[in-house]
1. Computing helix-only ellipticity at 222 nm (-39500 (n - 2.57) for each DSSP H run of 4 or more, over all residues; to 500) gives -15000 for which of I, II?
2. With mean count of other Cβ atoms within 10 Å over residues 70-77 derived from the coordinates and found to be 12.8, which of I, II does the value describe?
3. Check the numbers for distance in nm of label points 7 Å out along Cα→Cβ at positions 166 and 198 across I, II and tell me which is largest.
4. As an exercise: log10 I(q)/I(0) by the Debye sum over Cα atoms at q = 0.07, 0.16, 0.17 Å⁻¹, calculated from one structure in I, II, equals -0.20, -1.17, -1.34. Which structure is it?
5. Could you tell me which structure in I, II was used to calculate relative contact order in percent (Cα under 8 Å, 6 or more apart) as 30?
6. Thinking only about Cα Rg over 2.2 N^0.38 Å, for residues 38-173 alone, which of I, II has the largest value?
7. Of the structures labelled I, II, one was used to calculate distance in nm of label points 7 Å out along Cα→Cβ at positions 126 and 158, giving 2.9. Name it.
Structure I
Amino acid sequence: MSGERLERIRVNGDVPEHVAVIMDGNGRWARARGLPRHLGHREGMKAVREVVEGAVEAGVRILTLFAFSTENWRRPAQEVSALMGLLQLYARKEGAELRRQGVEVHVLGELQRADATTRDAVNAIVEGTRGGGAMRLNLMISYGGREEILRAARLLVERVEKEGMEPDEIDEGVFADALFTRGLPDPDLLIRTSGEYRISNFMLWQLAYTELHMTDVLWPDFDREDLYEAILDYQGRERRFGRVTVA
């Protein structure tokens, strides 16, 4: 079935250049099976591999995964520690395979809040995959959309004060260059799993005209076939960016 859907994607031709994913439902997946939450997060790592491989096959150029939010720091210390451990495990286990596939990993967010071991592991996968030309994978770690916008505003205030930039020089392009996603196109498609209908402080600036695909599938059960279904849904949309289609 996935081969059939992949072929339909290729025939349609309009593959989203940038796909972003809010990976939700690990805890509910574990609870439904009587398992501790951290095992749901661990199972979610398999879905990450599925989606990365599926995105490469479909021709997606940029894949952005919401891995750990700034709000996640408020979770119980044991769960935060388990999540950091999974990030380290992912970096160690997947680095070589990502490099083989030509996937270049970038980490966007306030990584300085993570412990040194996590930072070292993340930096290793970033350096180890540098130059991959098949797809760029953004891991959003310690990231929040409001925090990103506040950070950009502060950076621009500093430029006004220190470099003499005139306030009226700050347009959308200048502001976008102060975000973590500097130089990247906005997502064409956002996928959120687990049946929730909200964007949860994710890429608030960048999602202004992004097509949204919400699915009831819990993240650990999400596979490349679900990804292809989301892309096919996207391909059936008419994107107007606020304009009216001329009849």
Structure II
Amino acid sequence: MSLPRYKRVLIKISGEALAGDGKTGIDPAVLSNLAAEIQELAGMGVSVALVIGAGNFFRGAMGEELGIERYVGDYMGMLATVMNSLAMKNALDKRSVASRVMSPIAMNEIAEHYTIRSALSLLEQGTVVIAAGGTGHPYFTTDTASALRAIELKCDVMLKATRVDGVYTDDPEKNPAAEKINSIPYLDVIKNQLRVLDLTSVSLCMDNNLPIIVFDLFQKDALKKIVAGENIGTVIS
């Protein structure tokens, strides 16, 4: 087997993707399939870090609709990312894939405290790092947390796993005439307000020259193909 193009990756998984066909909760089949793909990456010698969103349970913006202060809602969303991260770790445990849940918010009984040094050390040992709890601060999305962690952990690429197979000129679920874009500069994403991911995260990646690949989580073997160097999804660079 040829050497992988990317030796260290951060995979951002949306909470909605974990819900599968449902709108909330966790689909066990999605979790199991994802764990199998991560196991394959580990077998290829690829270091893997994960950040999982919380949209299948709670978003900070949802709190405002309920009369909850935004910062409180954001902390609730951070806790929801920990729930998803624990579920992901459990799925990896079943496949004997070493993993650790780490959080910048202290919760010693269920997650290790996130520090760059500790996370880097785990990655170098071949352990999957599941970075939960967002940035630890309100008003930042998990996309931005993903970009931050990917830069801190010296990843070669940030992989944004979604329900669609890349970036389009418009929302393909609403506009059937929308066209897929195979590659696009960071600035074009920002200028055209292509909100396939949070624009703050795009800016952060641009400033640190970290490429982003947006791809369909449900495309068979997508992760393995991307890491091997195949052109899957949309490259933002």
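1. Working: I: -15000; II: -11500.
So the calculation was done on I.
2. I
3. Values: I: 4.2; II: 2.6.
By distance in nm of label points 7 Å out along Cα→Cβ at positions 166 and 198, the leading structure of I, II is I.
4. On the way: I: -0.25, -1.26, -1.40; II: -0.20, -1.17, -1.34.
Computed on structure II.
5. Computed on structure I.
6. I
7. The value was obtained from structure II.
A short reminder: the numbers here are calculations on the coordinates, not readings from a lab. Keep in mind it's a predicted model, so treat the numbers as computed, not measured. Cβ atoms are built from the backbone, for glycine too; each structure is taken alone.
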